[in-house]
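Trainee: Below you'll find a set of structures to go through.
Each reported figure results from applying straightforward, stated rules to the coordinates on display, with no laboratory input. None of the values given here were measured: they were computed from a predicted structure. Cβ atoms are built from the backbone, for glycine too; each structure is taken alone.
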Structure 1
Amino acid sequence: MITRMALASLLGLLAIAQSREAQAVVCRTVTLMDATLQNSTLLNAKYIVCRVDLATETLRLHYTDAQGERLGSFAALQGSLAASGKTLAFAMNAGMFHPDFKPVGLLVIDGKTITPINRRQGTGNFFLQPNGVFMLDASGARVLSTEEFAGFSPRFATQSGPMLVHGGEIPAIPAFSPKSRSRHIRNGVCVKSKHLIAFVISETRVSLYDFARFLQAELDCSEALYLDGTISSLFAPPLKRADDHATLGPMFAVAE
């Protein structure tokens, strides 16, 4: 049983220094069984939290292969990396896309803008405000709202929405109602510091509020971005996890 106090220190434990020869990305399964949450839908929810430390690991975004064809799956990403002598150590879907698989919002890979920032209004989770951007630049990682994204030159960036936590708070919009019955397997990303990133995916179906509350209260995230709730996927060999969803768009990855 993991208490709230234990969860608050989880990322600290995951951040213990490791050599490059050790397991590259640390992932832990968390079962939330806090006695203070007896009347909460958070009780008994399960999550996987994966720590990526930029001090020892290289995180990249991938979308197409060397021929410019959309990869679309972890298996294809594995093959593409293997062709250059690399082994996939961690991956997670990294943003929303249209039916033709083109990203809905900003996508930057190796400093090249594949899709520009999307500031339009629309329907669906992507357009719930505030939406936001995960980015990596010379100073490290950050999650910021789309409104705040200006004047940056990221090496990698992906736009999604909504923000799960912004300024330490869960957005005060109807989609985040604690009474919502919309439940899915969901995933998101939280930047704990310029070099420490937490990727989270639920193992049980949860509401947006439940997911945001876990990131805010249990992982102490002040800025967190929703990635998806339909094709949420994880590749984590130590957990023997290799989701085989074949219609992915951009993907986060760490390779060895």
Structure 2
Amino acid sequence: MELVSVISPYFKKKKFIKKTIVSVLNQTYLNFEFIIIYDDAAQDDYKYIKKISKIDKRIKVIKNSKNLGAGESRNIGIRHSRGKYIAFLDSDDLWHRQKLEKQLKFMIDNNFGISHSSYKIINQKNEIIGRRIARNFLNYNSLLKSCDIGLSTVIIKKFLFNNGLKFPKLQTKEDFVLWLKLLKKNNKIMALNETLVSWRKLDNSLSSSLLQRLFDGFKVYNKYMNYSYLKSLYLLFCLCLNFLKKK
């Protein structure tokens, strides 16, 4: 069985983190390490996370000296990982218990380097408020105008990070930049159309801030994809329009 490194940044999600951890420990696929990166400058929750981590020797907690953000915390997790595969999980999301087993089989059987799955959207009361169906992304342009990949659904072979690839320093949409860069290098992101993740939408999260999303969305195109000011605005408009169509 291949070792999977599960990487989860933590920032002020005490209400949800235990259920997130349990959803990993309940996996039918057992050969994983679970790396939690504590990214809160306040130390209030650190003892709580460390206490939970002691229930299973596969859990490792790394504490940042200051708040670095989710993207850089994931980069730290990747650097400390030992697995052949990297799986990402935000600290308020939940995995179906066969998530790793089914998705790894899908990847290994088909020799895929990157995959994602369908997922349901839940609120803080665990009520289902939406669903997203995974689809294949075979080239760069297929994802450019709409970010349709749930971070907590992604599994990727670690060797793809060997050439300096990493999450950028953005407050939101840091994962979008990574997926675009992977596709730009002629990688394919393949879809497993099974609902294997519950993605939690919180009204007070960074990803729910409209101004922050707009600002970061522009930077995705202008700074990281090197498009002109006008083309970046056009692509940002397309991104917003596609987002509204999904609601």
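Trainee: Looking at structures 1, 2, which one was relative contact order in percent (Cα under 8 Å, 6 or more apart) calculated from, given that it came out as 22?
Mentor: Source structure for this number: 2.
Trainee: Follow-up. One of 1, 2 was used to compute distance in nm of label points 7 Å out along Cα→Cβ at positions 48 and 96, and the answer was 2.4. Which one was it?
Mentor: For distance in nm of label points 7 Å out along Cα→Cβ at positions 48 and 96, the value 2.4 is produced by structure 1.
Trainee: So, one more: For structures 1, 2, calculate distance in nm of label points 7 Å out along Cα→Cβ at positions 104 and 192 and state which one comes out highest.
Mentor: 1
Trainee: For which of 1, 2 does helix-only ellipticity at 222 nm (-39500 (n - 2.57) for each DSSP H run of 4 or more, over all residues; to 500), calculated from the coordinates, equal -10000?
Mentor: Working: 1: -2500; 2: -10000.
For helix-only ellipticity at 222 nm (-39500 (n - 2.57) for each DSSP H run of 4 or more, over all residues; to 500), the value -10000 is produced by structure 2.
Trainee: Given a value of 0.30 for FRET efficiency 1/(1 + (r/R0)^6) of positions 56 and 144 (r between Cβ atoms, R0 = 35 Å, to 0.05), calculated from one of 1, 2, which structure does it belong to?
Mentor: Working: 1: 0.90; 2: 0.30.
This value belongs to structure 2.
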